[in-house]
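Q: Heads up, there are several structures right after this.
Laboratory data are not the source of any read-out in this text; all were calculated from the coordinates shown. Computed from a predicted model, the values in this text were never measured in an experiment. Cβ atoms are built from the backbone, for glycine too; each structure is taken alone.
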Structure 1
Amino acid sequence: METQQTPGQEELLDLEAAAERLCVSKTTLYRMLDRGEVKGIKVGRQWRFRPADLDAYLSRGPVAVALAALPVEVLDREIAAFADKLAEADAELPLVDDEGLDQWEARTLQLFLAIVRLGLSQRASDVHLEVVHENDEHRGLVRFRIDGVLHEVHRLPLRVHEAILLRVRMMATGETDIGNYLDASLHLPIGDAVQDLRLSMMTTYLGEMLTLRLFSMDETRQCGIDALGFHPGDLERVRHWMEAISGLIIGSGPAGSGKTTLLYKLLQEIVGPQHKVATIESPVEYCFSPWATQVELNQKTRSFSNVLRAFMHHDVDVMMVGELRDLETLDLAIHGAEIGKLVLTQVHVVSAIDVTRRYIDVFPIEQMEQIRTMLAKSLNGIIGCRLVRMLCHRCEEPVELPPDSYARVYAVAGQGGYTLPAHARFYRAVGCPACGGTGYRGRTGVYEVLEPNPAYRSAILLNASRDELFRIAVAGGMRSLAAEGIRKAAEGITSLEEVQPLIRQYEQMLTKELAV
């Protein structure tokens, strides 16, 4: 904001000194001047600054400045827009306890709660707020991830976006240090319930970005492993593994494939007063108190191996290790499984077949034989995971496959351990109001359940090829991810379009080894 007053006797700072005093770049200071966030005095063509004005900015903090510069009417307009969206979803606009808050802070908080409430009402797993540049202006983009797919929800004025993120950062940390990476948890009162959020914030080229992971403890505890989508025979195998007093159970798959949820559901099967259960996680996403001791990894002071080694001295029956990231942690986990502890963990590989090869390959050559022996002896089972969207049964339509497409699907299913019925019927997604026009509602798991039989354990010891391991696993009762996905499509649970990535992955496996 330009001031025409002639400076008095008070010492004035030039632009560089002022930027240093505020701990910002000169470019940022110019932007702050344009927005009226900082007072400056134009002396000729140069900007000068009173130290008292800069100190006033610092004492107020960027949240207060940003909000005070934002017209209340703009916030009210955005709140009204989300109130309309909530009404369409049969949900109410959250009320805000405004004690101790000014009108800007209260309205910004209400808008943030409205975004979260709308995400919950639409079954979103994640909420994304980021800055986009379009039509020569910057705006805030709000998107929800629903059933694994991102959907645009709303565009916010840039200042509203910035105000929301500043408010969230203040709630999470009590600080407003824009530009610092933030990973934290929030517990928000929404209506009569408290919503748990995991949030991540970071600065991008265009501005700050916020990603929220929405958790629902009640829903998580209400449904067990039965609701994940296992084939009945596979579910029986997995439960048998969990009844063992020792051994190693591994979930495999890429990020977002359902591995963490799977491990939590497995723990949910056995947590209780009769077992000493301990977990090492980064971060802890669901709390199992009082029947599990959960340790959230602090990268500055702890490692998976340090905590795992400590657990060995605490008479633990069951241990869940978020990841086996290094040789020492893997060695400790296998050792724990060998000495009578049940160990659950996960690994980022594309197929259950790749798990043992991944672990063997990370060891020095001179230790490979020893690790193969330990894995072959301690492994209870491996579960490959994927998530697919389920068809909306209000609008699904049957679809006829061309003969060549049917032959392809039949071959992939058969080679993967599932015999497709001769007159199998498939359905396609259409879209209706009940599913938001997507044709899908909810997701289910597709699982590749590998129970090592003597032949498979021998193949591990002999360092068999990937193709040989796959052949032995299928012969022993495993259905490939592609075959299991086709089975779900043939039963009308999902569409073949959803299963196509699994089919393509399997066909690639026939011609070359995938990079894992």
Structure 2
Amino acid sequence: MRGPMRGLMMDFPLTLAPLLDRAGRLFGKVEIVSRRPDRTLSRTTYADFYRRARRLARALADAGLGRGDRVATLMWNHAAHLEAYFGVPVAGGVLHTLNLRLHPDEIAAIANHAGDRFLLVDDVLLPLYEQVHSQVNFERVIVVPSGGGIAVPQGMQDYEQWLAQAGEDFACPALDENDAATMCYTSGTTGQPKGVIYSHRALVLHSLASSTADAFGIAQNDVVLLVASMFHVNGWGVPYASVMFGSKLVFPGPHANPSSLLQLIEQEGVTVAFGVPTIWLGVAAELEKNPGRWKLSRPLRINCGGGAPPIELIHALARHNIELTHVCGMTESTPHLTASRLRSYMRDWPEEQKDAVRSMQGVPAPFVEMRVMRPEGEAPRDGKTPGELEIRGPWVASSYYNAPEESGRWTADGWFRTGDVACMNEDGYIKIVDRIKDLIKSGGEWISSVDMENALMGHPAVREAVVIGVPHPKLQERPLAVVVLNDGQQATPDELREFLANRFAKWQLPDAIVFTDEIPRTSVGKFKKSILRERYPNWEWK
């Protein structure tokens, strides 16, 4: 009996080491631009990055880094952080990016749970480290200078001196593609933060798939602006993909206000940018407010994730020759899952129909599989029947790190339960209706907070809006909208309810609309509904 015929291809491990070598060999002249905390720019090249990342790997090896040892970072977006993205994994270690926007107690708890051995910390973040250090036990702390002349405290290592002392004769250990390369903890929006460990193989495959034209669309000729935080989900995988293809990288550091970003975009000729909707809402407002101030020399593409962008935001940016694409992902998926681009046969559709597609999360990346599940089985692909979104693929986590109590997040047949309520249409486009915990349960019916938020942000006077479910004595919950108005604009609750009445049934409309100056956000820029629920626990229903 004959067996299957084997392919005659080389057994070549998919690790980050060849990507680092490729950058040094092929893209040495390409720039990496970092904005420092004092707003000055630092310029380096891929040739410098290659040498320094290898020196970092050698320094870690000389310091006794063992295979699988965790090296934490407490750093903003800049070139030195990119060096750690590669230097730590190619040395056999595991890069663990700590979320610097969390409370110090949370940072310490995560570092301890991960078992971090070393820490790389920006000098400007030493005050934050001082709030953490008594609760952690880092063996060695290396301080990365920002150019501001901050002295390195006694007992810590200066990053530049440390690299200078390391040799350039680093020999990469034999890495297995399934070895751990990086780890990140979830943002904690659905409970305690949970650790996800990414393999070399997952990062390489993710970089290839996410860079395709139907996804992020990263190419060598692009200038990539990474506003999404490098301390969260590998900076959406953008640093790895950009290095793979040799794109010029622009890092904004801690400066993400609209004027600062537009200045970088204009000055550096940015062609593709990454960030959450709240960032681009601010950019759109600045462009509308000062239309003659900014002259973008090249067409700009924005990949927007972390929440559904309002369709009015897409239209506002388009008026300035900026194309915004809705992308979707999560910590457990490295993170890229979907992108929402129009198909060829949709080009002649009416604009309203095309907008409906643009506002969806989109179609899965190659090798990512999705299904929408209900208690009775898989939901029909009719674009309206909701269920829980489940996913699987080569860069989707199979478990959390050291958290056996969370095993129920995976089905018996190996799919990850996302906690998102979604529907899928006949073309395979996914639309996330809400988080399971954010659906508003009113009198036995369900109301999507996401749909109503996006509709409210379509009103010309509204800058931001969040809708939450508030306990009701008879109907279980009723929607309450929290709204931030644009500068100089006015609107009344009745006016906004009338605006919503064109899209929602009367029983779905919010019973209360309150105005505020600012909506609280999570550490990665998403609206934090838990704080609003605490702020409005009992509304006086009339």
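Q: Compare mean count of other Cβ atoms within 10 Å over residues 269-276 across structures 1, 2 and report the one with the greatest value. Numbers along the way, then the final one.
A: Working: 1: 13.4; 2: 22.6.
Comparing 1, 2 by mean count of other Cβ atoms within 10 Å over residues 269-276, the maximum is at 2.
Q: Next question, about the same structure. For structures 1, 2, which has the highest computed value of distance in nm of label points 7 Å out along Cα→Cβ at positions 29 and 125?
A: 1
Q: In addition: For helix-only ellipticity at 222 nm (-39500 (n - 2.57) for each DSSP H run of 4 or more, over all residues; to 500), the calculated result is -12500, so let me know which of 1, 2 that is. Let's see the in-between values first.
A: Values: 1: -12500; 2: -8000.
Derived from 1, not from the others.
Q: While we're looking at this one, here's another question. Given that Cα Rg over 2.2 N^0.38 Å, derived from a single structure, equals 0.99, which label among 1, 2 identifies that structure? Walk me through the numbers before you get to the answer.
A: Working: 1: 1.18; 2: 0.99.
Computing Cα Rg over 2.2 N^0.38 Å on every structure in 1, 2 gives 0.99 only for 2.
Q: Consider the structures 1, 2: one of them gives 15.5 for Kirkwood radius over Cα pairs in Å, for residues 141-204 alone as calculated from the coordinates. Say which. Don't skip to the answer; put the middle values down first.
A: Details: 1: 13.4; 2: 15.5.
Value 15.5 for Kirkwood radius over Cα pairs in Å, for residues 141-204 alone corresponds to 2 out of 1, 2.
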